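In what follows, structures are represented as structure tokens.
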Structure P
């Protein structure tokens, strides 16, 4: 029987579909109740989210326990063998070179099981057009290479990202070392100043990735792989990202009655959020935003924000002067 025939038969059999769904729900309950994951939760509770180091210590205990990892994977493998249409009841993600499942998801810790295709890594390098990026994610991470694929990694470092980070400082990244990984090896990185790039792999790579938002850098920073110079940054703070989205929505809806919300966000402790709020505020109500823009250009705590505000203010003043000249009546 061809796979397409099997799929057509499954789609035509409501009972088979119900059994597949029931299997997935049962596996989800079973995995959630595993004593190995309960023990990890207890270790996290004991750590109390005091620091990224304490959270990753709890994660390391789990990752180093081969039986604990196997216990999480066994019901997924067994279910997939029994039903070809079973899909793991876990969140998943993918990119051109990797696929992954989210095994553990708590506010302070996430653990992924990821597979990187050696063929895709090679193809990406051969067929890439233009430059690539080196991204420092901002979060602390622990990687356990179950199958290293005999991979060679480049470890990259850059100035630490903190609340005073400035793109005008001419920051660059640098390659600190190259490392060949072995099966079972662990790699810990501080994403506020470190990251890695896969240079080469002989076979597919399988690894566990534990990451925590505790003590995360305020920004994820991107560098150009050719010039090694700063390219851009984005917030690692989910609340700020959601607030930015809501401000943009209010601006697009022309909700001028929401101006007090924009004014409040101009006092955000995050410099990038203050400037994002100002951009949308100017688009919503430039007259009301202008005094705040002048104050921002004069006294904001962050040099990049002051510079951006000053440049914007100069453009607005130039536009106003040009408009005034155009409005002068011709007396000839």
Structure Q
């Protein structure tokens, strides 16, 4: 205790509850170090799950056994993945408590959380992509759908894209901001990481399409008395306002059902882009950089099922390179390999 005081860390009250600690963690560390989306997610888990269960308990009495028992009860009602998210939030908050000197050790380190069941993502086949684009051809949302499947950008990145972020001559897209809508308010933010802030190469077809789209948008904007500038958003509502992500999601799902493609979200266009790149032989590092992933290892893990499915094609390529096996020399030896001769050799 004296060492803790010497380091300038105030000693917590012996009666500090888990709920009081959650409030300190959320209002102190989380609000100053996490994005709005992350803050809302953490707050929701604390308010709806962790708080009602552990809030009144003294922090020092939150033992691994208490936490493990909670996971055992909760996993009967919620999915393994949902409970695993709760474990991550609880563990992060208690890690902060250890740094503050409130706990000597994080009890979550001694707990075995339920393992989330890995879901195989839904991706579109080339034929399904063509069918979807044909159905969406006359939709107002066709341009953003075509750009999504051609670039692999996230929905928030597409909604935050400005014309200054596009180099239609050099065929590149610079991801510099994202758009989110929370509680009815549009919020522009910087990409969540340095990897997310990136430059993505365009296909020549996408560059040509966006050139024509820009020309039509310039004419379209004039009908509303607006002039398209470099700071104008590429994809907007009909009146030129920032595109509502919920409206985009709803309309995409409607178009997907009309195209006969079930169980597909707008985000799955990003997965489709990656899978098509893999199937066309693109290098994992190139795909990882285009997607803005934290590492190539993460990309390989996310799309491991696609890579496994490519083994047959890889073996076919190897079969075309290697010569056929030759048993001629071995067959010459077989007459001498009688049981008696083998015994003598041994």
Structure R
């Protein structure tokens, strides 16, 4: 494991929201391997199966069940646990679901983030907070240029708009209550992390490409591809997680940092069409076929999405370690080989990732 992360997190108290989802269990394993003391606060797992349950994640953290919209409980947890780091990932993260239930999406994402920020505001201890949003916070420009952190925020669909709203409220709290120039008084440092189109073992969410491929292959069915020409920045789950931890480590050493947001995305060569990802996944699986089934009445999703991670590379010395092909291969490997001991296989892939140059 990287020495700078071990030095930052060993023996430290880390609060993780959304720890029962897809990215959360991977993060719990990394933090356990780094020697951190972790408290997870989230709803119960929504998918069956769930990676949280498969790896026995309650052995890796203090597990607290609750809703981020429950301000009283969240305040109590922050007061009792006294976190030195907060990694806020709890959210309703599905675009198509946000069309079906926009009110729940806005309420969960915006109010949940607001409550986390305010719990930190009212608590007097020192803390580093990484507020995770998404690469979809940018207003669609129609340009081929990759989005940079200072581009205009927006969001066509409710999910994207709710996350752009989270960015605004984080910026407001940073300027109003956690301003870097007054760090000696409030002892908080806050930044947002933007990443998306994450793949990896243990994801069983609805309407996600690789889980759909795995479900179809496991049942011996053809894979349905509903948006083959859509272009996305595909990356393994360990890429953004290493980014969040690297950002938190940087903020702990540079609390008056002027940069308030960071993109974490793959290199240009790993921005692929959906159809190509399906082809690579089937190749890694060793069999299978697919068909396109484009719904002309499907809700809007951006056709092209690319983000520029130069700021993270320059300021944090962060780099992607696995290209898209490797990410897909490692994802398929997890689904095919992790069944006997999912926790051990997850640890194995984490070590492989951090050993990669």
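All of the numbers you see were taken from the coordinates with simple rules; none came from a lab. Computed from a predicted model, the values in this text were never measured in an experiment.
Using the calculated result 42, 31, 19 for Cα extents along the principal axes in Å, for residues 84-187 alone, pick out the matching structure from P, Q, R.
Values: P: 54, 38, 28; Q: 60, 33, 32; R: 42, 31, 19.
Computed on structure R.
Quick check on the output: 31, 62, 7, 0 is P(r) over Cα pairs in 20 Å bins from 0, in percent, derived from one of P, Q, R. Which one produced it?
R
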